[in-house]
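Below, each structure is written out as structure tokens.
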Structure 1
Amino acid sequence: MDSIIEQLNANLKIVYRQALDADKKLDELQQQGHGKFKALFGKDAGFDFEAKRFKPYVLDVAADVESLSTDGFNEEKLKATVIKLQQLLTLLATFK
């Protein structure tokens, strides 16, 4: 399980840096009058909230990973965390 947590943390570091860059781009677009949307992810994406920036989603996944490392192995939580991380990576890839 430790190697899985390490891999998730490594991916989170990458996602965090990309999220900061993407949020900066979104701020610029919003200042130009673009980017009029309610949330980055729909309610069916697995997140319990909606946000217009990436950072809250990254922090949510980071909390899930932390929970996995402290509370022990939970296959359902691991699956949900990996899916959230994949969704973040996929959406962030469109901002490059």
Structure 2
Amino acid sequence: MEQILSNSSFDLFTETNTFKPVAHLGICKLSEQKMILLEHTWVDPQKRHQGWAEKLLTAFMQVNEFQEFKILPLCPYAKFFFSQHPEFKHHLINQ
């Protein structure tokens, strides 16, 4: 699985298709505040209900672990993800 992080997105690609992401996380990176807003998630319709959104957020949080940015989840799935993954809650704003 390949990952690409930019200031506005984090994308996961399968090894068989490196042109179209299988999952996408729309973000807004506020570097001066050391904060990242999680705005929306998207999974390829053919891959939905197979755990790709969870893989996406898990991979993103593993990358963020070293950047020490605080996270503000705005997207409903991202909020759900953090309710299910207490190991990442210390990254949330006001936690």
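Laboratory data are not the source of any read-out in this text; all were calculated from the coordinates shown. Predicted model only: the values in this text are computed from it and were never measured. Cβ atoms are built from the backbone, for glycine too; each structure is taken alone.
Each of 1, 2 could give mean count of other Cβ atoms within 10 Å over residues 29-36, but the derived value 10.1 comes from 1. Here distance in nm of label points 7 Å out along Cα→Cβ at positions 5 and 53 has been calculated and equals 2.2, so which of 1, 2 was it run on? Label of the source structure: 2. Among candidates 1, 2, the computation of relative contact order in percent (Cα under 8 Å, 6 or more apart) that gave 34 used structure 1.
When helix-only ellipticity at 222 nm (-39500 (n - 2.57) for each DSSP H run of 4 or more, over all residues; to 500) is computed across structures 1, 2, the figure -24000 traces back to 1. Tell me which structure, out of 1, 2, gives 14.0, 46 once Rg and Dmax of the Cα atoms in Å is calculated. Going through each structure in turn, the value belongs to 1. Given a value of 3.0 for distance in nm of label points 7 Å out along Cα→Cβ at positions 45 and 69, point me to the structure among 1, 2 it was derived from. It traces back to 2.
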